[in-house]
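Asks: Structures given as C-alpha cells follow.
Laboratory data are not the source of any read-out in this text; all were calculated from the coordinates shown. Since the model is a prediction, treat every value here as computed from it, not as a measurement. Cβ atoms are built from the backbone, for glycine too; each structure is taken alone.
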Structure P
Amino acid sequence: MDIQVKDVNFNAEQKLLASTKKRVEKLYHLYDHIVSVDVNLKLENTVDANKTSEIIVKVPGNELFAKKTGASFEKATDASLAALRKQVVKYKGKHPAH
C-alpha cells in the first residue's frame, strides 16, 4: 500500500507527517486490497477550526473519500479515518473477493 501525505499551504513538521502516515496504515488491516492512500493536510482561512484533512483511499475500481476539519490535524485526520473505516467496511462487504 502506497501512502502519500502532502502539506498544502504550509510546511508540516516531519513528526506530523510520520504520525499521520502511521494512523492511515491502520486502514490496511480492514481491507488488504487497498492500492494507495493520498492524504492532504490543509490550513484553511476560517475563524474556528482551520485544519483540514482530506483522505482519498484507492481500491480496485473505486475511490473512497473523506474530508474533515478540526482544531488540530490529528483530530481532523482521526475524524476522516473514522468516516473512511465505515466506507471501507461497506465496500469490502460489496466486493468480498478481488
Structure Q
Amino acid sequence: MYRMQDIIRVPTDLGRAVHEARKTGKLKATAIAARSGRARNVLYRLERGDDVTVASLLDILRAMGLTIRLEPLGMPTLEEVRSRFALDDDEIDAA
C-alpha cells in the first residue's frame, strides 16, 4: 500500500499514489475529470503509470487537492529496493 510520504521514483509509483489518494479520499473519477477539465481516460492512464502531459498531471492533482514537491533524489533505501524487487533476506544474503 502506498503512503503519502513514500518517494516516487518511476511512473508506476506516481500512478499508484494517485490511485490510492483517489480511493482514500473517496473521489470519483468522473468528479476529478470534471474539476480538472481532463477526460477520465487521462486519469486512468496516469493511475496505470502511462505517459500523460505535465499539464494533465498538474490539473488532475489540483482537482484532487494535491501537489508535488521536488527534492534531491538520493539513493533508494534498502526497504525501497526490497519493496521494488520483492527481495527477502535470503536472496539479499546470497547476492
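Asks: Assuming 0.65 is FRET efficiency 1/(1 + (r/R0)^6) of positions 35 and 75 (r between Cβ atoms, R0 = 30 Å, to 0.05) as calculated from a single structure, say which of P, Q it is.
Replies: P
Asks: Suppose distance in nm of label points 7 Å out along Cα→Cβ at positions 67 and 83 works out to 2.3; of P, Q, which structure was it derived from?
Replies: On the way: P: 0.9; Q: 2.3.
That value comes from structure Q.
Asks: Given a value of -0.63 for log10 I(q)/I(0) by the Debye sum over Cα atoms at q = 0.16 Å⁻¹, point me to the structure among P, Q it was derived from.
Replies: Structure P accounts for this read-out.
Asks: Then there is this: One of P, Q was used to compute helix-only ellipticity at 222 nm (-39500 (n - 2.57) for each DSSP H run of 4 or more, over all residues; to 500), and the result was -11500. Which label is that?
Replies: Details: P: -11500; Q: -16500.
Label of the source structure: P.
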